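Following this line, the structures themselves.
None of the figures in this text is laboratory data; all of them are computed from the coordinates on show. If you're wondering where the values come from, they're calculated on a predicted model, not measured in any experiment. Cβ atoms are built from the backbone, for glycine too; each structure is taken alone.
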Structure 1
């Protein structure tokens, strides 16, 4: 297993339970990948080192799986945004609409009013901007989406596909729960402890601060690679595009912003949001606080890749790498980086469990495991 994050840990655990000897390596000095959590020695706050990860899913099997390794306590993600000198609730809901327009609309009235603001001439939105204008109109688009998106993706919303917005979250009631999923929570003692328990099996050996050399692949029965797909081939065809994040971390004595996530929709504010990490564990009490200002930019050669861009140019390069990966023997590319897709944690775990099952089925049948259990294109 190349990578000691969720993909490598979950696949490794399932194969170890089936009797395989599993070696897991990671180039970092810790397990957990970007989900890594650790206690701040000064404040005692449990910090999401690479930015916040909030667990939410409708997959009961995945929910049962993670709760088998760590206690998940209730957590509802209630996001706020500062825009045009005011603080609003996200996703856009009835409170947001009434506050923004200075109204006291009831749900049916609000639905009719927002439809009157929308650009109904756009019948088939193709871009991010068209999608937003069609469903909420120019005022809400400018306040909550335009500037934030320009900062997050480094380009005009006119250049981004409508699919990025997916189903635009607009609610005509006062529900400010950011997610729709049945199961939501946070691991009581952090993701790193959960992953450590997943890795705690006599059939698993973990080696940190180790870089993977593809030339070593034949030394193993099979390799599951969760690193960057282009990196496996030494970027021979170029680098796939990612956005990365810079964190400006600061401590504060007291409560800095009163919520876990505060977005900043105005383009003039250089950061996209501030996260206050003690609010991700509301069952704990801390006098001090740890906060991150987040800045988004294009990922460079030595940066941590966070969000795959997947526009036309990247998809063409991705297709070329997929063709090359299909020629590689004894390796399966998994996870967010290995398949160049944005994956939530629950989907990552589900795919890891299913990938392990696929491998075990191929072993039983004496057939070759494919390069991708989940096709990236």
Structure 2
């Protein structure tokens, strides 16, 4: 516990012959108001304590836990820095015995210990991984070690891997032919394997979702629509297949180009090699496009959502047809009823007209008969008068 000690302070006496300085007559600079912005580790610690309502003891405890966590993340180095998930991958004998002259055949991600990240590794993670490998395999580290011939072959492989992966263009060329994914590209399930599975619908999404996720890294257009779920809408499914059938890939195969023979100054040899490389790149590009198109065709043929969408469209068409047929039937019945009523009215009118015609004929006949009877009566009366 601290104690406060008060010490008397006595100013020394003014020296003999001291006189106050004369005024210069110059004006004093005006007072300027300046804004001070708090910064620094002390201020950040104060903010953390204030925001999280921590005491000094609690803050120190959290800081110690964070330091231990960073040490655990960084592994054996223990320098208290976060290695961003790079970690330490085991190094097999095959990896350590790589020939630096065959650098095009080496897996640069595996050399730097980034096999678990590969194309997802950031530039900062690549730098951290390279620093770790240099600290471990630098020739100066091995100098004088018993049983070590100070072979720096693997160190040259490390430097070459860093050279390739730190250059965006060279890294893209290597990612195009990454041997790890080239093996996976051949491991695509067949139509028979999917259909013979005990649960083909679930198996379809299980195996094809990661395949399309890997292929998406080659797309010039981002973001890339993924396979989705079994209950995806018709628009989502159609958008997915439209995108993949028109897939714009940046994948190239320059990394596999054949190098011009060292020491050759022949212009013809260089031209021949360049022409051969260009032809091989075009061939590989064409084969890759056909492979991807075949993958999309296979997925389209096995996608359970396509069958569901077709059934829904068929049901909608039948319902529409049924509705249209029912409406048409009602219209026909109404029209038929109107025609029947019209026909009945016409028949009644015709019947009435015939009855009236018959009545007129009978009335005319009766009138003619009455006229004849009257005529006969007049004749008979004249005959009696003459007699």
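Descriptive notes on the structure:
- Computed -20500 for helix-only ellipticity at 222 nm (-39500 (n - 2.57) for each DSSP H run of 4 or more, over all residues; to 500) - originating structure among 1, 2: 2
- Distance in nm of label points 7 Å out along Cα→Cβ at positions 131 and 363 - structure with the largest value, from 1, 2: 2
- For the structures shown (1, 2), mean count of other Cβ atoms within 10 Å over residues 179-186 is largest in 1.
- Source structure of the calculated read-out (relative contact order in percent (Cα under 8 Å, 6 or more apart), 9) within 1, 2: 2.
- Source structure (of 1, 2) for volume of the Cα convex hull per residue in Å³, computed value 783: 2
- Highest-scoring label, criterion being distance in nm of label points 7 Å out along Cα→Cβ at positions 67 and 291, among 1, 2: 2
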